[in-house]
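Structures for review follow.
Any read-out appearing in this document is the output of simple, stated calculations on the displayed coordinates, not a laboratory observation. This structure is a prediction, so every number in the text was calculated from the model and none was measured. Cβ atoms are built from the backbone, for glycine too; each structure is taken alone.
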Structure 1
Amino acid sequence: MPHKRRWLLRVLLNPLVVIAVVVVMITTAWMLYVGGTSSIARARPGANLLPALDRTAAGVPAASGPSAPAGLLGGWNVSHSGDAQTSLTLVDGQMNDQALKLDITRYASGDVTLTSPRVDVEPGKTYLFKAFTTSDADFTMLARHHHADGSTTLEQLRNPLQKPGSSPFTVSDVFASGDTTTAVEYVFRLASTGTIRVEGAYLEAADDVRVPPAAKAAANLVPNPGLAGPRPDAPDSWSPYASGASTMESGRGVDKDGSFLWTRVANYQNGEAKWQYQPVPVTTDQYFVFGATYRSEGQVDVVAEFELADGGRAFHNLATLPPAGEWTTLSESFQAPPGAKTAMVTVVSHGDGTTGVRGYSLSDITKPGPLRWSQPMVSITFDDGWQSVYDRALPLLNKYNFKSTQYVNASSIETPNFITGAEVQQMHQAGHEIAAHSYEHVDLTSIGTDRLDEELRKSEEVLAAAGLGTDDLAPPYGRVDPQVDWYASKYFNVVRGTDDGINTRQNLEQHDLKVLYVTDETTPATLAEALAETSRLNGWLVLVYHQIAAPDSSGTQEHTIATDRSTITSDVLAAQLQLVADSGIEVQPVAQAFKQLQGP
């Protein structure tokens, strides 16, 4: 039998490959990234509530002042709060016929915003927004909700900061209109020179989305959050704080929405400026959510400051926020560190400009029951099913008797550079978890719902048919949104994310596990500190690996899916596994760790 025919027969007979689909996954070309334009995410016919772009305006710059003329470019407009020069045009799109292109050709201060048309929504419905974007600059996503009482709120979306990329990727949001939201707009906020393209944007009523649970009502622990008091310069229980070599002023202002606190910094050299209140008593592992609304001419930091039992202090930077020309609402969660006695969260300026803050809130959202798990845990995971993992990582794992989780794409089994069906079965029998990475390696957020459901269903069915049933999914590229989450929940119980961090009993989100994404830039000190923090918190550290190269290859990515420096060499992996072993923390595959940590 000719070699090619023998190979094809082996693929067809492999229980891990129900349909022989050879997927070439060694390119970053966008058509392969989403699986072709015929399957891209788009609104159902007639369901898109956003108006179509004005084709007659193609190539015609929009106004770069406060807003574009009404109706131009489908109602999208650009504005800026400081010193910047911009243009907004229609250009040819990569995914659709037309794309909006915002160019920021000069930037000195403030923010630049690209805003969608205002769309009225009906009460009691759930809505999904999605758009394809390409940007060579960081940007922040926000949603402006118009309410029945005539007020508006501009809220940062979860994971708001989007990093530059050369290929289109999706941004999305989901919300339930309830009885109060009457209309919505979406805002792309930038604070630098650069270009962003937006295409294929849609907003539709949708039931096949997972809406985050509403926050439980909890008392606001911030003293005098309404900023009341007889003194014109400062409210009761509040005081300004400034340090460093700069000119700093502060005060209390009032507008139509009530009181707010402001700081003004000039001639900045070093130090900080902020308003602070009497610290709130806390205990180790309590979990809190902080909220505030800010407006700023410069970048600001959201910082949690803790007084410790030993007399020391700890500072956690919860977020770094860009300049904001409009009042913008933020929300950040955090866990009190070991030894914490008090906590205070402030919005801190570290540069020239004026910052205003109002609506401070700090609420205890600690889960009932034990504050922490009874032990720390580590899970070692590998994505894509690379042959190099079987050849080079498996012997190292066996040395320490570490059992890993292998996230595989069923369609790649028996294809060049990827593991065989026999090797998958061998790893399973040796105690390694075989989990789902979807059927083909496509960005699940970028494909239509029929294809999305098929990718997840086939991934689960093929593994189950091979005796490898799993409740565990890692979406390719770490890309997930409320619609992917809804379809994933039909087939899987645990979803691994890509947000950096350590999972604890308080912050655990089983549909978005936090990870440490290992690249060739991950130092021994970084991993050692992550392991130490995992031990201190009795947390769960999930390590994410990809290809494992030979020691003399210097981490080259000859056949990689991504271009994120995710390949490391086997000697580096050996050193990292030694650090894990030295930590004394138990190592378990993801599904086993999740079950064990949750308890009986």
Structure 2
Amino acid sequence: MAFDAGMLACTLSEIRRLCLGARIEKVYQPERDEIVLQMRSIEGGRRLCINAGSNNPRIGFTVAQKENPQNPPMLCMLLRKYLQGAKLVEISQADFDRVAFLGFDTRDEMGFDCRRYLIIELMGKYSNLLFTDGNKKIITAMRTSDMSLDSARPLLAGMTYRLPPSQNKSNPLGVDRKEFLRIYENFVPERPCDKCIVESFSGIAPVVAREIVYRATGHTDTPVKYCFYEDIEREFFCVIERIKNSDFEPCIVVDGDKFVEYSFISLTQYKGLEFKNYESAGALLDNYFEARDNAQRIHSRASDILKLLTNAEARIRKKLDLQHAELSECEKGSEYKKYGDLITANIWRLSRSDTLVEFEDYENMREDGSFEKVTVELDSRLSPSANAQRYYKRYNKAKNAKVELAKQIALGEAELEYIYTVFDALTRAETPTDLAEIRDELYKSGYASKMKAYSVHKQHAPTVMQLETPDGMKVLCGKNNVQNEYITHKLAQKWDYWFHAKQTAGSHVLLVTEGREPTDMDFTSAAEIAAYYSKADGENIAVDYTLAKNVKKPSGGKPGFVIYHTNWTAYVTPNAEKISAMRKKVKV
């Protein structure tokens, strides 16, 4: 669902309760359309995330740590200049719309006290973040628009900010029961009541409208004519009063491992599905958007890598198909040798003018004692002996090609397997550094000519994922082949234990013993981590593990490719929540 006005009221209520009067310590811009304000108040330090992107716009507290670019964008540097040290003194919402105002007391260039505003518009693809002075005169904006693009509301430095145009809907927070009755009487009887509510009142999302109708009638799509006015009125004002009183129940509806919906009130309309209630709206948003944000971020930043890998996979597959077809043709080599033998055995009765001759095949006898007949084509321009030599040459060519094709097919399949390991690493990439390591790996693996605008830069030690087992033992996990090599061949000590999902692409996992003897729980946890961060899916996933000293890299092997001969195998079923808890125990 979209971040609606009700959810905005919920998050602003939380910000007002915990951070009104807080000072801004740091300003970050980890993404092009996301600002993070590090704030400190008597309640402690908190990070306020403002996402004005078109996909997942929102505002709320966050505990997620994102890697920041080495060179801050211009917007970030400007906000640092004007807002670092500023005090948050005003938090408001424009009527009941998806527009929030954050007012800060700070000082101007001359050292005089002044007020400046961050204005956040959370309206899907029209989302924006603007920075203004105390008179709402725009200083800068995340997305500007001049008169040619939006003559009604240009967003340029120096222009006075104006709210987005009204949709001619009623503000539900300002409607009394008499006004609600008048609006309700204009509903079309045959239309679903939830759609009429959405079309008549601003800031109410479809899921909230459906919830009001469901609580009143027991169904989400009940037409207006089958609704009792008293029930609709009761449930409508029940929701509105909760918003006015800041009495929110942040809730996520879960279907297995999939998040279905979220809202600022409990969604009772989803029967048979699990509910997760949160005390904090920020925790809800973090949980709901973490995986989605990461997937979208990686997809946008890694589009060049995905294109390169997709093209490489298609090229290798096409090449392998052709080589397998040629290999099938090579199977005819034994027939060419037979033809040469038959011509040589019967050369005494052949003449130069023969083009098609029939021989008895002494290797295949019929039931009546006679032999099968074999028809052989001859070239009339050649002598019988030359025709025999022609077939022998075909036989030798097919025999040699069969050996060489087997080598080329093995190389192609190994390269395809390597491509799949890089695809798998992309699914675990979490930061720009992870993507940079994958680009470096591809460059060193011979894909430099296919990587546009790539430049070689100084190599740094990879930052690997760290976890801690329930019994307190450290576990290292690689997110790509560069990190896998670093863990296995640089960090591993000979008495550490090495884990990897059996016969599939996945992370190298190292259980760091530091001279201690791991418990059964340590072994199980490390195996679960290796299974979770692999392409394997389902239950009872096979994971090989052995001492790190038994793991070797073959000469000339691709990054991350290893061999081992002495190992044990564990069968585990990983749990995402358990893995997440082990990761959160480590403070990086």
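1, 2: which one has relative contact order in percent (Cα under 8 Å, 6 or more apart), as calculated, at 8? Going through each structure in turn, the value belongs to 2. Taking distance in nm of label points 7 Å out along Cα→Cβ at positions 284 and 388 as the criterion, the top structure among 1, 2 is 2, with the largest value.
Which one of 1, 2 has mean projected area of the Cα convex hull in nm², as calculated from the coordinates, equal to 29.9? Don't jump to the answer; show the numbers that get you there.
On the way: 1: 29.9; 2: 44.9.
Label of the source structure: 1.
To which of 1, 2 does the computed value 9.1 (distance in nm of label points 7 Å out along Cα→Cβ at positions 196 and 340) belong? Spell out each step's value before the answer.
Working: 1: 3.1; 2: 9.1.
Going through each structure in turn, the value belongs to 2.
Suppose you compute helix-only ellipticity at 222 nm (-39500 (n - 2.57) for each DSSP H run of 4 or more, over all residues; to 500) for every structure in 1, 2: which one lands on -12000? It traces back to 2. With mean count of other Cβ atoms within 10 Å over residues 316-323 computed over the structures 1, 2, the top value is the one for 1, the highest of the group.
Looking at structures 1, 2, which one was distance in nm of label points 7 Å out along Cα→Cβ at positions 52 and 348 calculated from, given that it came out as 10.0? Source structure for this number: 2.
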